[in-house]
Structure 1
Amino acid sequence: MGGNINLNQTSFAGIHSALGGLADIDHLWAGTKTIEAWNKSIGAAGDYVDWATMEAAMPDLIAHPVTVTIEAGTRLAELCEIKNKHALTAAATITIQAEKYYPISGVIPTADSATATTLRDAALAAEAYGNDYFNGCWILIVHGTGTDNGFVPIIDYVDATGDVVVANWPGTQPNNTSRYMIVGALIDGENTRNGLVFRTNTCQVRAYGIGVDDANENGILFQYNYSVGALRCAVYGSDRSGINAEFGVYALVSYCGSVKNNTDNNTGHAGVKNGAVNFLYVNYSALSDNNRRGILSSDVGYTYANNNFGDGNGLWGSYALYSGQLRIAGTQCSGSSGTNSDPGTAGANSQDQAAVF
């Protein structure tokens, strides 16, 4: 071995260095290789009409930035997976992004007011996106009044007032306590086990502005990756975890919404779960009404939870289990028993080995 893996690296270059250098990295895997930046789109007018066709066309060996943009208003009813993509250079990154989403920066916003068919936010109007900009996208209430609505289609957007117009709110009408996100692409997981999956990738992979609805298992699943992340994404109604990171080096969940997940009440799942990832960073995310817990760190996984919010997360906002480590800073999400567990008094040895601090 040539040294320790540097988590600050954003590609396979760190692993390559740690292994002492490999003479012929291009021949480690059979597969196509990028020869320049790879920029493609999915949607009715895109390069590909569905995810499967795009994924099959994407090279396996990544030497340049790869960007896939999902056209605004695109709904995908299929497993959306990126797997076995391997980095050859420090520039090797994969970005999967919705064409439109909000917010693109800053904290998750709070509505000023709402009616039976609108949500109004002056801060949204100040962005000056233009009339009809968000038409065809979806709005999700991630905290406060109205988290039972799920993803609601936007039928009109009035720029002058910042009015998001919907046909109706299928659940509770929002109000000035409601924090919301807009996603421009939606993965319908009702007929798939998982919605969005990043698996066995050695290059950095990031998702931006994508929603996942009603997955039969996990909304977003990260499994056996070097460096993966979900930013400005939202997940609703998954049977297991909203976002589940398993068996990897580094994972990021940033400014995301995870609402009403873990509907099967499985004890091993949560709004966001770390299952044996070396380092999971969860920050400024809304974790609301998840059945068991907001955040679960288990199986030796180390999680740093920074300024997350939300309530109604079963018993605990955050919970450590089976030698999991969970460090918390700033605001915490909560459950009926509190913001975080006290494994020192939990009783079971497996829980006593875990730590929240």
Structure 2
Amino acid sequence: MLFFQFRSIKKQMMFILRHQFFRRSIFAIAFFSVVAMTLVSCRPRAEPFQVTFALDTICIIMLYDQARPEIYENIFARIHEIESRMSLFRPDSDISRINASAGIAPVWVHDDVFKVIERAVYMAEFSGGAFDPTIGPLTSLWGVGRDDARIPSQEEIDAVLPLVNWRNIEFDREQSTIFLKQPGMALDLGAIAKGYAADEAADIIRRARLRRGLVDLGGNVVTHGVKRDRTPWRVGLQNPVGERGTFLGIISGWDMTVVTSGVSERYFMHDGQRYHHLFSPFDGLPARTGILSATIVGSVSMDADALSTAIFVLGYERGRALVESLEGIEAIFVFEDMSVRTTGGVDFILTDENFRLLTD
């Protein structure tokens, strides 16, 4: 009964948050699976979890039996600080100021913004441009997730594609400035900032010397420490063709991050076709590689965030090769034909009989 009880609680929280923020909320699948499998052992001495809305998603922090109000406060303050600096929707954020000065002048930024952009450029180079933090002109053109989302003409796409080029980001470490070399360029850190925020939240938990904790920022999950029953953490993998809160399998592990990029996260429908928000920087269209979702399991959520986007765009063969070139990183691919493939080191159990797990 515990699973259904907390699912009901979360539905109530989602209702409140939707009306409070007037946005479409995103269910965090790991909340269901981890609550169902671990919360039963928590002591009632403090609130086992708290929730806020930030980074355009629902953020759940679970501290279980060691929960303390000041730790929640510190975590949520840090998440909101990151949002205030990296949001596209705040005109005074560092990212908005950089974009407004594209082709005009370098812009001073906070240290964490400089760090994330620097890492984003590294991931762009590493992925051969499949992940590109200058994707902003394309995301703005398509408007996926907004009320005015539309399919732009090929001429419009061709006009902005030259602006999507991570090589045209200029860094000045001494001055802590970022410069976009071409007018019209725009950064969009939506595929890496949430991972960075998850890492920062988990770091606060570690520095507080808590034995266990879970961070779930709209599906960017980080687990910390050891559960009271000393079994591995179990995180549900969202079914990309099912309702939010339904999962197709379970990922098990210790001190891990799990990040998924997929077609069900943000999209609109037109003439029976789904147009999602994971754009290919190569042609300016929603990436179509036969993949419904790509999941990275690793230890650094910021890197996993960028990598999940990169391998979705690259497709299975090149995406898997990219993952296998890295130590300590695993991947799970879910395909349009309802098949699932994984890299060799991930502990994954398929639970939905509508899918089939393939082995090489």
Structure 3
Amino acid sequence: MMKGELLQLNNLSTGYVNAGETKLVGQHMSGVLRQGELVCLLGANGAGKSTLMRSICGFLPVIQGEILINNVRVRNISDKVMARQLAVVLTDKVETENITVEELVAYGRSPYTGFLGRLNNEDRRIVKQSLKQCGVFDKADRQVHSLSDGERQKVMIAKALAQDTSFIMLDEPTAFLDLPTRVDVMQLLRQLASTGKTILMSTHDLDLALQLADKIWLMHADGSFETGTPEDLLIKNSIQRIFNKEKVVFNAKTGLFQVNHQYTQTLAVKGHGFAYVLLRRALSRNGVKTVNLTSNADVYVYIEKEEKPTFSIYAYGEKLNAYTQMEQLIDAILLLLSQQTVVSQPAATT
């Protein structure tokens, strides 16, 4: 075992037994999780992410192969020892009526406080430090139920930190959060990994995972398993094969996934910069594909300014109108294109 490897999957097959029959979910999975890594577990719904995470926790027995934490098989680790090696943050909301943020985070010390759960000075220091690391120290006296979803998630991460394990596992920690808060939570986990914590998280935030994870664990629908840096898996087209669908496509220029619009019309546009990007996006969702202006274009839009853009519509060499509001511009374009379609259609015959 290489130094720093906290978790190993060795030819692992996971699943469950139902009515005496074994249902395989993941098969022949091998991978390692090293100290200080942030690893994102990705896969389509039903690929087996939750089953794998439950198996790592020891909640489900493995079907084949082995899982090792600190070079010890999970099935041989007692609950007490496991609580000092692995902290888990679940998606489900915990009932937190009449409890303060500090009190909830202090529960993370339960593997060390004994039957009575009394905190000593070292326990209090660790709780305080965990609150600070997660940016919620100023909310220590707040009731947990009064927090926003993002603040609550940071508190749950602080509780996991207070557990003082080298390995933290999170089940979709950014679920139900708005975009700025998802980024905030992911950056917090990135920062914790940089301090030496080892983090495994399942997520559907594909774009954030590709930007912030050290490694990706990728679960395919057929039960197969791949690991690697986001860049290596993208070069191999592994991620694209899972997530490219009829309505979602990977943009190799930006390195991100985007909506795959269905186009029914085209429009020539002359311009560049942010104004052009916004116009192209607005037209795309209305089924209009933008193309570069050529000399034979009958109808086109010219972006005359970039800072405070003015969009001018031209038809057959004549300027029809100019707009500064995108809503009015799009309405005018769609009306014009619909008229062009009617004119271009052959007359009905009887």
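Laid out as a table, the results:
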quantity: Among 1, 2, 3, which structure scores highest (criterion: Kirkwood radius over Cα pairs in Å, for residues 165-308 alone); calculated: 3
quantity: Per distance in nm of label points 7 Å out along Cα→Cβ at positions 133 and 277, the highest-valued of structures 1, 2, 3; calculated: 3
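Every read-out reported here was derived from the displayed coordinates using simple, explicitly stated rules and does not represent laboratory data. As the structure is a prediction and not an experimental result, all values here were calculated from the model. Cβ atoms are built from the backbone, for glycine too; each structure is taken alone.
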